[in-house]
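Each structure below is given as structure tokens.
A short reminder: the numbers here are calculations on the coordinates, not readings from a lab. None of the values given here were measured: they were computed from a predicted structure. Cβ atoms are built from the backbone, for glycine too; each structure is taken alone.
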Structure I
Amino acid sequence: MGEPVAMTVDVLVAGRSCMDHLAILDRWPEEDQKQSLAFRVTEGGGQGGTSACCIARLGGRVLYVGKLGSDPEGDFCKKRMESFGVNTRHIDVIKGGSTPVAYVFVTRDNGRRTILYEPNTLPRLSMADLRPALELAPLVLLLDPEVTYLSEALKTEAADGIKIVYDCERWRKGLNSMMAVADYFIPSAGFLDEDRLGFAGLTFEEKMVRLRSRIGGELVVTRGSMGAYYFSDRRLYHLPAPTVQVKDTTGAGDNFHAAFALAISEAVDIHQAVRFAVSVASLSCRDYGGRNAIPQRHEATALAETLLARVI
């Protein structure tokens, strides 16, 4: 027999996977009231798990590293990722462990969602978990918020040439280091209001400029239905989101990060990467759950070509 063929990885995704139970409501109830559900959906969730599924749907070669419990929820999450074509060989199934569950309440008339989630009680990912996958020389490493604490180790252990894309959710241990380590630091607009940044009283554009001065790589900020903001050649750009029929925004941010990471693995410039990411994230809101409406590559590319960023 010949030598085994080395696996090529476009994007290595590390982070959280969980089960999402979505309850679709006609309206949000007042406290201490009873109300019927319109319907419910069960789907795989978690920033890392959903991002990996999105990359696979878009045609990327993606490897997911994470931990799941040896329970029905963990089995569901693993099989759901595999149904998209995600390589799951580096998932660590913890015997007796409990896969986290999230409860997502979606208001049908506007697609907005409220999430109640179980904290992850599984062992944390370590560099020992990540090293075998890093040895496959992925082009991009996409880190979700749950693995922020790995930032210091990644300074010395991430191979030269691997681009790090970081999904920033809120302030966590290791965030200052991650600001320096990440090649692409991508928070949502809400992060700019974090008290520890000290941006109170500044305009959104001023906050963008201040944050850009604190990070070592490129800054992209997502802003929901308003699209995304980013810098290029020291100029601040705004790319508005396209108009789509929104049913549910669950997972839109995860799909943005996924599409952006895949685009970076293909060595496109930041303008193209943001256009593609905004298109994918927007289209993914057309159905319930973070994965059901992830577009095919040709559909997202066609929409991206219609988008135009402007300097602000």
Structure II
Amino acid sequence: MIEATVQLCTYNRAALLERVLEACFDQVLEAERYEVVLVNDGSTDSTASTIERARANAPCLFTVVHQANGGLAKARNAGIAHANGRRIIFIDDDVLPLPNFVGEHVRAGMRRPDAIVRGGAIDVEDLDNLPTPVWSIRNYSGNYFWTTNVSVPLATIRAIGGFDESFSEYGWEDIDVGLRLRARRVPAIFDPMALVYHYKPPRRTRDIKRMLAQARAQARTAVRLIALHPHWRAYLATGVNSAQRGFHWLTRRAGLGERVRSRLSALAPDAVLRGRELRLARALATEVYFEELERALVAQR
């Protein structure tokens, strides 16, 4: 029986996907003990040809699902439907697993067969100059269920109905799964040896537009999250609470967002955002998030 399914979804990341699949196939665990299930969520670049090249080199069972672009929750569910492993390991298409990765999830799952296993992620800017794979607290995520690097018994994720496809925009679909698993008292353990490199290239001025679009989408899906989980964990995670909303109401009244926009507009289009400029871009995204959050809350009434 296949012990683990590595499941990932991709959209228009052909060049990066090739490296990710190579890492998924380059595992210490015997090839007959695991599989890879990839969902191509309507990519329009050269993803299809990249997948076919990878297929020729796959040592393990490699299943590919091609579907029209439907969002990450729908793509994850397609992956779950095609999975065969006792444990399903979720990663993203910007993640390079280390060679011991699948084996670590399998071993941790054997120690706690009912548990979520959360692994470590080391953020890197350059995939050709990787640091020593030693996890530190700097790379810690406190999320109960974070699909950059997490596994759960396949039967458990199927029992809760998989991912909620009403999360059709960016954000919160994995947090929703974590809250539902927590409500069922599914335990979670952390294995710092189940490591991945998480590719996060330097932000540039041209990326700000996409950052703001993601912030707006995440604000809209935040409202969906609190509708499904009206308790303090969701309110704190999303910022839907009087303290955070009140603070950002004041920053909007003070015109913080417009002042930040003005400063960022003076940067060259291809400038790398570092230090103060990066902090300003993130601050602007936060302001846009809370501005859109207020609109979405009003629209929900």
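Here are some notes:
- Comparison of I, II - label where distance in nm of label points 7 Å out along Cα→Cβ at positions 13 and 245 is highest: II
- Test item: Rg/Rh (Cα atoms, Kirkwood Rh), for residues 77-180 alone calculated as 1.00, pick one of I, II: I
- When distance in nm of label points 7 Å out along Cα→Cβ at positions 45 and 293 is computed across structures I, II, the figure 1.7 traces back to I.
- Origin of the value 2.4, where distance in nm of label points 7 Å out along Cα→Cβ at positions 61 and 157 was derived from one of I, II: I
- Each of I, II could give mean count of other Cβ atoms within 10 Å over residues 173-180, but the derived value 22.6 comes from II.
- Test item: FRET efficiency 1/(1 + (r/R0)^6) of positions 53 and 221 (r between Cβ atoms, R0 = 41 Å, to 0.05) calculated as 0.95, pick one of I, II: I
- Comparison of I, II by percent of Cα pairs over 33 Å apart - largest value held by: II
- Taking distance in nm of label points 7 Å out along Cα→Cβ at positions 189 and 253 as the measure, the highest value among I, II is held by II.
- Source structure (of I, II) for helix-only ellipticity at 222 nm (-39500 (n - 2.57) for each DSSP H run of 4 or more, over all residues; to 500), computed value -14000: II
- Top of I, II by mean count of other Cβ atoms within 10 Å over residues 117-124, largest first: II
- Comparing FRET efficiency 1/(1 + (r/R0)^6) of positions 21 and 141 (r between Cβ atoms, R0 = 25 Å, to 0.05) across structures I, II, the highest figure is found for II.
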